[in-house]
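Just so it is clear, none of the values below were taken in a lab; they were calculated from the coordinates. Source: prediction; values computed, not measured. Cβ atoms are built from the backbone, for glycine too; each structure is taken alone.
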Structure P
Amino acid sequence: MFKKLLASVGIGAAKVDTQLEKDHFVPGEDVHGKVVIQGGDVEQSIDSIYIFLMTEAIREVDDRKVKEKVDLQKYAIANQVIIQAGETKELPFSIKLPYHVPASLGKLPIWFETGVDIPMALDPEDRDPITIPRTRTLKKC
């Protein structure tokens, strides 16, 4: 019982690691990889596993410029998964980048952020930066 309580606040809880086959992509390309879930000290029920394609935007708030995370696309990877204590599960996936994904120019980061929804617990996350080169239409003439 005490271990379940600790896992609910992230101590001894499941961990997530998304592993991509590569980290350079072009818009519209298929992305292949796997989500690795490492069980913690107790069995945990996972409602859903998802991957967001993320970037940052700068906007003005009260005459100040602030950065905020923007999700460009959400991909559902799995639902209703049970992870046993100490167990490792690998969930392979193939997702398609949208054609409208921006190039990772200058200080504009692009990344995949993996989330795991565990009821009544601190949800583990993972962040994997990727590079999207300029396409022909974006290159200087």
Structure Q
Amino acid sequence: MPEYTEDDVLSAIKDIEGGLSQRKAAKRWKIPRATLNNRLNGGITRRQANEPNQRLSKEKENNLVMWILSSDALGFAPSYQEVRDFAAKVAKLGGDDQPLGKRWLEGFLRRNPEVKNVKWPHVKAAEGASSTE
């Protein structure tokens, strides 16, 4: 994974537009010059390049995010398992019968940071078997 962010790339581009050389902007923001040059010539972000490989389209993920946020606002945030199940149903309706990968939810949460502050329900571990008298 690169050690720079999309914000770093955008800042470097802004510096170049302000008159800084590509070489100096790349060095300042610790971005490979080839990456910076590619973006200046109309290249797309890594995220955009990987969108076709995602199980759900960006639009479907946005709808899933809205469902999560709406449910949370009402005090009924879905569990991680409910999110996975719902996403699997959406994928299946789109003709994708394959199960979601083990790390799908992790990627979904990384791609959609707006759900970071959702009050996800936690399942408490059973505090032991019920005692009999």
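When relative contact order in percent (Cα under 8 Å, 6 or more apart) is computed for each of P, Q, the one that comes out at 19 is Q. -15500 is what came out when helix-only ellipticity at 222 nm (-39500 (n - 2.57) for each DSSP H run of 4 or more, over all residues; to 500) was calculated for one structure; which of P, Q is it? Working through the options, I get structure Q. Each of the structures P, Q was assessed by mean count of other Cβ atoms within 10 Å over residues 34-41; the largest value belongs to P.
Suppose P(r) over Cα pairs in 5 Å bins from 0, in percent works out to 2, 8, 15, 15, 11, 11, 11, 10, 7, 5, 2, 1, 1, 1, 0, 0, 0; of P, Q, which structure was it derived from?
Attributed to the structure labelled Q.
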